[in-house]
Structure 1
Amino acid sequence: MNYEQTIKYLYSRLPVYQRTGASAYKEGLDNSLALDKYLNYPHRKYKTIHVGGTNGKGSTSHLLAAILQKAGYKTGLYTSPHLVDFRERIRVNGEMISQDFVVDFVSKHRAFSEQISPSFFELTMMMAFDYFAHCEVDVAIIEVGLGGRLDSTNIITPIVSVITNISFDHVQFLGDTLPKIATEKAGIIKKNVPVIIGEATGEVRSVFEKKAHEMSSTIRFAQEDNPILKSEKESSGRWRFETNRFGEIIGELGGLCQDKNAATVLATVEELIHSGFAIDNEVIHIGFSNVCTLTGLQGRWQQLDESPRIICDTAHNEGGIQYVVEQLSSEIYERLHIVLGMVNDKDIRRVLSLLPTDATYYFSKASVPRALNAFELQSMAALNGLIGTAYATVKEAILASRKNAEPNDLIFVGGSTFVVADALTDINYYTK
């Protein structure tokens, strides 16, 4: 098989949660443990950092990777899902895994894989672990896929665990209350391994404290450590952070959520320095200000065009959309246009209730089976006073928004990671 055939095989042969949803979800670690043993435990050949939570996992993982690689450590990065190219999931020092390695891995291990029938996530995660061992990385940042306790990535024993925050998402798997969700996320806390918590209050905080105590793990809450003394958004869209240890830092990533992510990252960096990593102020500054270039991160309050401005963001649940709505309210524009699509297993009504009623909506359907029909989304949105037109594809919706928008208007594209993925895939069609 060539690369294209290999990717087609992975999607057609293995259950893919991002595309089909619950039918592809495999609870438990049996397949991951079997693959790990078969491949001779590749993740034990380098240090790992485990990053979980509801929102901000991707940004936090990429920021940590950018800082570590600039500090001179050969750094692996495993995240999901990808936006345009499958190989975005697996990087070493910002460079995507080679097509040849993907082809060879699948070909070499196909027979064993078909014996145990892993999910797409289970097999591709082990591909990442094996690739990092092949590349002889010093450290790998591993982003949790779904939940924590039973997530495939939870076979690793990291040097530090990171949990960004807790919000409602994947309630059909993780539970319908924040403490239940926190309990699942807390499953990545390991015996005697320090854990950094980005945001947690009340019962959620108690869940983490109890789990850390059970595992004899030191626990730090980033919001209490106050690594950031003051933060403000610049007119360029970048963040300016005044920190208590690392001086003034300029962050490349936009969006209000990056203020919280930055605090989590800096608290984690302090823990890494305490454990012996050589990380100086300069590389922290470079990592924050060049994270997209260094790691290939996309889709986080990313500007796609200038006149009119088109902004996309992968926020897709209640917690993430709250930040998006707050950010939109602080932007300057004549009229607001929102290209919106969602997947059918989210709490759609809860998200719709947060969105502004004074925008013009362009309802769309992303190119994955999980995507909600645009006309159904339009009907549900109307019940919340959100008025607009339905379009068969994201590309058509964006083209329509551009046609209707004036130069000083703002077009926001989001509601689902897969809407952003389609937008980035077709970007040349509407930015000419």
Structure 2
Amino acid sequence: MIDPKLLRNQPQDAARLLARRGFDLDISALQALEARRKIAQKETEDCQASRNARAKAIGRAKAQGEDVASLMAGQEDDARRLAAAQAELAAVQAAWDEIASALPNIPADDVPDGRSEDDNVEQRRWGPVPEFPFTARDHVDLGEGLGGLDLAAAAKLAGSRFAVLRGPLARLQRALIQFMLDLHTKEHGYTEVYVPYMANRESLFGTGQLPKFAEDLFAIAGLPYFLIPTAEVPVTNLARDMIFPRDELPLRYVCHTPCFRSEAGAAGRDTRGLIRQHQFEKVELVQIVAAEDSARVHEELTGHAETVLRRLGLPYRVVVLCAGDLGFASAKTYDLEVYLPGSGRYREISSCSNFRDFQARRLSARTRAPGQKPELVHTLNGSGLAVGRTLVAVLENYQQDDGSVRIPDALIPYMGGETRLSPPGS
């Protein structure tokens, strides 16, 4: 959530900052609620003072043997007035929370202006795009030719936007996962965690998926759980309601999970193959850091995701998202886009975001230095990487004229020494 002090004391500034995202803040609604809150707060305090004064007067009268009937007669009125004032205060707070929980994060100052992905700004590129002496195939043709991608079987088992992987292709996906986990734990200092694949409402609220994005989630009928859309949800929630000693930060977590998304807003988009699925795999990076470190750590975490692409020899570019294209909870995001020869374009393979204290406020995640008051932490995450899209990139960038696919050098030890995937019978 946005700092409530900013919303209460400087709503015009909040509106100006949110307008960069194309969000229209209803200042009048906030000001009306704040006026009601002040009245209800004063009435509550006055009622409490009256009740306390009456209780003391009754005590003194009893001690002096005086008749307290008239004093006690007013207690019921005090209680009624206090209950009404407290109910109004609670109603105002609930209305305020409803508005505040729907407000996106404020963009960082160095985020470029813009309204859509067309306004995102490329920062850098790495690696030459491959040039083939033949017409490049896409990953669906390659995967089916290898006998390892079966979309028809997945449609029979579940429906569209699912996939069945077989044999060497399934092994290649597993190799990618293990390679990423080993790289991040052994070289980048992350602690691997295993988490539930279901999350409760509190967890999804904490990271910003609820209440705004309920339609993007898979709710489990009859149970108070949702399938996780990303490991960001359970891993970041490890910090919920915690106060970490300052010297324990940063916390670095890496986690592999399946992810489940309804793709409610993606009808008709990327219907072919593995790019946009209801179920997919990700290796997620999460860091919990002190506020003063988050900008530096954002660059560092993005570099960790880039290292995966570089070790695999996959050409990519880094773009910084403009204010209008930021995710709901993000203050600043870098997208890593890998080049896919099958379509001749760069496609997102990782988003690395700095949420600053936005999630931490919803999570009540704090840190405390010795002798100091608790302060909100900053949270960051990024895909390190999305496994299915990395599989797509490997197939398309390492394809050969005969339909075979070379294994990147970094993955050969994870493939039992195999150096190539070949079509059956070749």
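What follows draws every value from the coordinates through simple rules; no lab data is involved. Source: prediction; values computed, not measured. Cβ atoms are built from the backbone, for glycine too; each structure is taken alone.
A few comments on the model shown:
- Origin of the derived value 16 (relative contact order in percent (Cα under 8 Å, 6 or more apart); candidates 1, 2): 1
- Here mean projected area of the Cα convex hull in nm² is compared for structures 1, 2. The highest value is that of 2.
- When FRET efficiency 1/(1 + (r/R0)^6) of positions 189 and 333 (r between Cβ atoms, R0 = 41 Å, to 0.05) is calculated for each of structures 1, 2, structure 2 gives the greatest result.
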